[in-house]
1. To test your reading of the models, identify which of P, Q gives 23.9, 74 for Rg and Dmax of the Cα atoms in Å, for residues 86-181 alone when calculated.
2. For mean count of other Cβ atoms within 10 Å over residues 78-85, the calculated result is 11.9, so let me know which of P, Q that is.
3. Determine which structure produced the value 19.3 for Kirkwood radius over Cα pairs in Å, calculated from the coordinates; the candidates are P, Q.
4. Which of P, Q yields 1.3 for distance in nm of label points 7 Å out along Cα→Cβ at positions 70 and 150, as computed?
5. For distance in nm of label points 7 Å out along Cα→Cβ at positions 46 and 158, find whichever of P, Q sits highest and give me its label.
6. For which of P, Q does helix-only ellipticity at 222 nm (-39500 (n - 2.57) for each DSSP H run of 4 or more, over all residues; to 500), calculated from the coordinates, equal -12000?
7. Given a value of 0.96 for Cα Rg over 2.2 N^0.38 Å, for residues 14-61 alone, point me to the structure among P, Q it was derived from.
Structure P
Amino acid sequence: MVFYFTSAVVEPPYTIYMGKDKYENEDLIKYGWPEDIWFHVDKLSSAHVYLRMPKGLTINDIPKEVLIDCAQLVKNNSIQGCKMNNINVVYTPWGNLKKTGDMDVGQIGFHRQKEVKIVAVEKKINEIINRLEKTKDERYPDLAAEKESRDQEERNEKKAQLQEQKRKEKEELKRKKEMEELRNYSSLMKSDNMTSNEVRMPVRDKQTTFHIEESN
């Protein structure tokens, strides 16, 4: 089971989701999307919470209000963290999660520590938790199928972009060829490169006309 929440503090709303337990967290780690941002209480056990970002946006584009929602949700779903003040929540892109065969169920590491960010949470804010809980939706998604559908859509988009690029390159090549042909034609039409078809007649010598007068 996966729990979905809607953060409607900005427009358009953002989707937040998390697994019911550590076993479902394994599937979320495996079938996450490149657009997903992973959240967890630092150095304490907690739920694995994911924020799905719109395509084209990065971890640096998370609205502050949505970031607070995610941090509060993670804190609330930590057995120890929910009872504590002044905790840290770490978050990083899904692609930075590292899972090796020797790790326990639900345990992860990071490929690049520098891509891990931290947000401080002073205390739990009940108004935020209550608002998010009202949007809670329990589902049994086919995570593998959803990931494949997303990846296929991306492949189709890239294919369409490649075809469009080739079309533009073909048009540009055609335009350059036409311009070159036009330049060659203009060069041929220059007067110093033309052969005249005018027929010149030879100039005859002037003839002298004698008038003979008859005598009476």
Structure Q
Amino acid sequence: MGSRQEMRSEETKNAIIKAAGELFSQKGFEAVSIREIAKAAGCSHTTLYIYFADKEALLHQLSIGPLKALQEQMEAALSDSSLSPEGRLKRVSLQFIAFCLLHRTMHTLFFMVKASRVDVAAEPTEELQIQRTRLFEVLRRALLACLPEHDQQDENLAFARIYTYTLQGIIGTYTHSEETVEQLLERLTPTFELSLEVLLEGCKQVLRRGEGRG
């Protein structure tokens, strides 16, 4: 009896998570109410509150697992000693792009909703924001490993921001594409790679100009 109840409870929880993900993707996080989620999941709003305290709890449930998996994938690439620093940067960048294109309906949810700055010195307290910051840090470390060493930390941070903006711009261009992620990557990976090479060379050129002024 207990096992059957546990199964039904798990089914209800999964239905709530699925309904929330679909509604957030379709209408936006702020526009969706708890009652709408409960109705789509086939339960009452009071039942929903048994599993999740609020919409933020659902946001975390939907986002944390996939983002942690992405971080692990990127960290593994960053630790691959068989690749050059430039090869590692390219690998983690393409992993990030591919993940976001695969989850393009959830992209805003994963990275934008309830977001705070990922480049501040103070450690965030929200689990989701911590995860977003960790992903930014992987990209920052990968980029800086390709640049000449220098002591301008503000400039390093600016380079990391610009690099992240570029990745997000690439992703945003194809958010509403009807092509599958496989089709997009097959068609556009050479362009993505060239974009990353141009951006990296631009950062190096800025540093060289700075050295010349010094």
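1. It traces back to P.
2. Clearly, the read-out refers to Q.
3. Values: P: 22.8; Q: 19.3.
This figure was derived from Q.
4. On the way: P: 1.3; Q: 3.0.
The correct label is P.
5. Q
6. Corresponding structure: P.
7. The value was obtained from structure Q.
No value in this document is a laboratory result; all are computed from the given coordinates. Keep in mind that what you see is a predicted model, and the values were worked out from it rather than measured. Cβ atoms are built from the backbone, for glycine too; each structure is taken alone.
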